[in-house]
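K.L.:
Structures are listed in the sections that come next.
The numbers here are math on the coordinates, done by the rules we state, and not lab data. This structure is a prediction, so every number in the text was calculated from the model and none was measured. Cβ atoms are built from the backbone, for glycine too; each structure is taken alone.
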Structure 1
Amino acid sequence: MLEKILLRNVSSYSPDAAVSIAPLKRVSLFYGQNGTGKTTIGNYLQAPGEACYSVCGVEPIKVGREVLVYNHHFMEKNFQEATSQPGVFTLNEGNIEAKEALATAEASIAELTIAHDAEMEKGVNSKKVNDAAYEVLLENVWKPKREFDGTALAYCFKLLNTKERLLEHVRSVPLEASSETAQVLLAEAAALKEFSDQELPGIPQLAFQAQSLEGDPILQEVITGSGNSYLSAFIQQLGNSDWVKHALRYETEAHDKCPLCQQNLPPDFYAEVRKVFDKTYEERLDVLRQLEGRYRSGVEQFLRRCEAPEYQHQAIKLHVSKLQAVLQNNLQALAGKIASPSLVTTLESTVPLTAQLNSVIDAEQQKIDEVNGKIKNRKQHEESIKQRFWKWYRGACNAFFVTFDKVEKAQGRVRQAAKDEVQALRNRIQEQQGIVSTSRASITNIDQAVENIKYWLRMLGLKGFTLIREEGAVPQYRLERPGQTEGVFKTLSEGEKTLISFLYFLEVCNGEMGAGGGRLKSDRIIVIDDPISSLSHNYVYDIASLIRRQVLMPKERFKQVIILTHNLFFFHEMVKLLKEDGEKAFALFRITKSEYSSVVAMEEREIQNDYQACWQTIKDALQGRTSPNVMPNMMRNILEYYFSFVHQAPTLRQALMKLSEDKPEFTAFFRYINRESHTDAVNITDFGEIDPATFIDRFKDVFVETNFEAHFDKMMA
């Protein structure tokens, strides 16, 4: 049974939003005025495979569903375009054994079909479970990706912009052990991203050029005065030649006195002292001063070199600081040696610290070399990161794949079992259908159907034509008039065409188009589109009764019945019959059209007669469910009907004339609704743009002016 119909981008239905018609019941009745979209429903169910219905659908989907549709196309195909009608095979009396075999086979098919549908449902439910697990897998594999959106690793997801694509890619990555972490890979990718295309400058090793001076022998030399003075032996004995040498600076100020104790000195004392510090002493002292100068210059040059940008790494600066401290100590030691040449001085060697510094520089240079190597081979390195990243990602998602694989294997076994059982049941059903075909072939003919049609033509009072069996090898019927056998259908009135074609359709529903049909009638879906089109009200109850007897009853006759009509009397007559028969599984729908068609569920007493239908159309226009262009005509019909019913037609005319004078801008509107439907061939319809709310306000003015405002409020409620 159909539970839902979806219509989109066909006829008057929206090209963008699908109209959902649900929930459908065993019997579904549709009411809608002409041009609202009723016919499209029947046409779609009649030929769902046509290209214009490519985006329409039904639920549930079932292959081989038999749907019989009565509509204008059925009439054209079987009567207007054909000179004869295919025979309809129905059961006749006799051959009791064949009838019993047929009944037994049909009962078996019904039972097997129930079992078949149950197994199909198992397969469908299993697929739903598998699909749900697949959706969970999609989300679980997609979720880690969000952490890398906008990061340096985002390039790894290029073209993997849907969950399905990402899942397919991750599934294709071999599962291998990986020691990588997302943080390390992200940092590596971020570092590579920060690098420009220019290689980083190198960091050359540092060399302290004055390093060789630290072991100069003069530093170990005791530099003292000569022995040409009688004071030489005494100064050497005291071991204070440096102190005596310093005292010579105060000779001028001392005036032959000791600059320290102020005692008088012997004659030529200063001359004797100067003999001690002769030219050789001064030469050694100059050598020492030159050594100190060269060393200081080397230190300054070295420290300036250390200030270059490439040496500002923290690790390098730390070792430079240590080396600088040693260099300063050595400079102080040299200054002390110059001040006291007789002292033995040892400078701390800078060789170990320089070696340590260069070792750190080499480590930094190695990093630079690695970076430069990556810059030279950026693409290769990016690909390396990408491959390692996907190996990590695959491992991170492995638990999700394991869980899904378990579900998929389990549900696969369920579906396979259901599939095997379905095939076995189909084989058994096919066997029973063979029995049905054989049995029907022995007890069916086309005579009963034509006799049924003749009977109903007489009951409906249709005379002057009939339907006869046409002699020949092919079983078929033909319309006939007394003295006329060709083109009879074209001579019929529109009402007669509707009746004969509908009677033929009822026989098609209850029979077979071949003698050996094997399908169950109880599986058929019957769709009837406006069966009283072009018929007078006299036939409304007859058609409703025919549908009741040959379609709706017994309830097991057909799987589902869908009836569409524009006639409100017929609509309510069908509802009345359904209720009398105790039918609880029926649904009512109303079809309206504004810019596009819409279908909504309706209550039984929502629209009771044509007068109420006019009011409902006005309310639909106000709510945007139908075109506002129909409002003036609906308003005119309401005024004509109501004021004729209450015998107040003169009052209506006076009120309309007064309102036209009071509101000149609506003169055309008031003249239009004042004009009786068929008394004037001229229709004034040039109202400009119709605003539903404004027109309803003017419409209400008529009821206010005639003192029937309460009736207006009640009908618009």
Structure 2
Amino acid sequence: MGVKGLTSMIEQHPSLFTRHCLHDARLVIDGYALLFYLYLDRPPCDNGHHGGRYQTFSAKCHLFFLNLAKCNISPYLVFDGALEMDNKKFAETKSRSQERIRTAVAIPSGSGGIAVSPCSVLVFMKVLDDLGIQYVFCDFEADAETAALANALDCAAASRDSDFYIMDLRDGYLPLDHFDWKNPRRIKVSEAAAQPSGWKHKRTANPSSGQLYIECMKYKSSAFCKMFHVKQALLPILATAVGNDYKDTFGASLDPFQSFVRSKFFRSKAGRRSYNQIVSYLSWLSEKETKEEAINDMVRHVRGADREKLRRLIDASLEMYHFSDSLTVAHFSGGLLNPERSKLAACASVPPWFVALLHQGKVAAMCANVLCNKRVFLTIQVEDSRQPSAGGASLNIRAILYGILLQEQKSASRRPPVVEEYAQSSGSLKHSIVEPAHDIAGGDGRKLALPSLQDIPGMCETDRRAILLATAGIDGSVIRSIPALFQLATCVTLNLLSHADPPVYSDQIVALLVSWLHGVAASRQRYINKGQGTPKLLQVGLENSDVHAILTNCKPHENKYKESRQLDVDVIQAMAQWQQCMLDLVHLNKVLLGPYAYPDMSVLYNGPLIHSLCIILKSISSTEQQLQWVVRELLRGTRPRVRALLDQLLEPSWPFLMPRKRTKKRKKGKKASSRPRTSKPSMDTPPARGAEGAAEGDTVEVTYGVQVFSRFAALGQN
């Protein structure tokens, strides 16, 4: 990310940084940089082995912004939008994806790598919304917008991207790796009286004793320029020469210039080669007065048409450091971004209301990539590298999503548009072409034309729900009585059960549903501890006694996964597929203007708990016996209503559950049989009640105003 080797080179010069005490200030933050920093900052929220520990991540994000508030720091977050349409960063994006895949592939075998869990973005955005943190999504690359906003607000910018060492930030750059947010400090009387330069800020001339601040390190490019005798305006030339995110677009065209610099300015000294290379370019730049002079010197080493081509490539690279009028300033000044000024609206003929939602983060940035580039990179996560991509389980959802997004472009084009997908599969980055769907099977079996983006605002909620339900292939009556918190997650689970490859097993689904109940109980307990009322979405029928019982009963089993030397790759792949289904269905739900409540992943998914429970449940031969263990061990001491809730959550999935097949020891020389594939009944047909279904004599309970087949009655657990 950014300029290769520049961060390590600059950090070898501590004098380029000044100790800064941040308080009573605004702060512009690179949104995605902060997300990944908080997730990976020691101790990391999860190493990726279990698909995520989202409650831990959510708590960490809350603490970060709480500590900023204690110091009276007002954050403004800026996020990247779509990939640039000129493909300047396409090769770099592919390279980063391949690198992340290599890290993710090594994790199940015990490597020390860390992978950011796939739904972390959903958790992070929910924290921002819950706390009222101001943020904006740009049309495309956000670095220049971030810097321009910081200068407009007369404040510093924070990130982990080395491009910010190049930019002319008037109030400086705060690297997040030197931002001690966990330990706000209190100003002492002697410090307040001395008023060192670190305290100075236009909003607080005389800080009082007791004021809290965050200690950080501030960098200013002017100090860098002074040390190496180069002009500020020439630093983007340095980034281009050394190699930034656009380096792959140059191919070998810069080789003659780089050979010239090495021959004339390179001085081999002790230390890293990259350091010496950057210093050699700085020595070359110190002889230049203007940007034009430097560019002319770069292109003179090639001839003819190649010279003009190289000049265009250099200009394109320099453009990312150019501060145009920031579209984000109006957003943070109490207004809205004008969709008519949006590059996105111009390039893809996107309705203004949809552009506004993209800027507000109310629809995913991947939608902008579909509209502008017809290209999507699926989230990289830890999977079983022997299996096809986890994204295959939700291909049906994405085909519908692409169809809605590209409906207008389909009508205006002779050839229907297609979408390029890049996803990990069998341990490498694979490219595929997806044809957007143009219609969908309705509940009565008839084909319905998909709406366009222009149509959606005029649709009623019932029709928008119908599209989402039809996408997942289920009838609305299946989830109508389920609490709102779990409705979309239930759709995700049913879609997974119909499209998973390899199939998922009953122990995995039962463990997932227990994680839902445990997540609600843990969230409720936090509100109880704070003396606060429970949000409406979490009011699913659990009383305080139920909360205590669930948390107490689950605690002895939460760390069972630590006893196993090897990770269960079947569970890894099942949960990877479920999370990809979740991401894609959430994206569709947002495009349809949220007919269903957005899922809280910090409540719904606890990776270590799910893996721990699967270790126990997979050794139990039948689904009914697995449930019996859950009721006896995990729901002990809860009221019947809690067991009825679990039954209600399980009811839609029940016809599709199958336990793992036990593998018998085979005789020497005998081949192992292939993994059995159980055919699943269609979602459109009523489930058959077999040995694991509710028999005719099952007790029927009335809960939440609907009839529920109580599978626990037959188990003697009422």
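K.L.:
With distance in nm of label points 7 Å out along Cα→Cβ at positions 45 and 653 computed per structure, which member of 1, 2 shows the largest figure?
P.N.:
1
K.L.:
Quick check: 24 is what I get for relative contact order in percent (Cα under 8 Å, 6 or more apart), calculated from one of 1, 2. Which structure matches?
P.N.:
Considering all the candidates, the number was obtained from 1.
K.L.:
Starting from the value -17500: which structure in 1, 2 was helix-only ellipticity at 222 nm (-39500 (n - 2.57) for each DSSP H run of 4 or more, over all residues; to 500) calculated from?
P.N.:
1
K.L.:
So Cα Rg over 2.2 N^0.38 Å, computed for just one structure, reads 1.05; which one of 1, 2 is that?
P.N.:
2
K.L.:
Once FRET efficiency 1/(1 + (r/R0)^6) of positions 109 and 621 (r between Cβ atoms, R0 = 41 Å, to 0.05) is calculated for every structure in 1, 2, which label goes with the largest value?
P.N.:
The maximum falls on structure 2.
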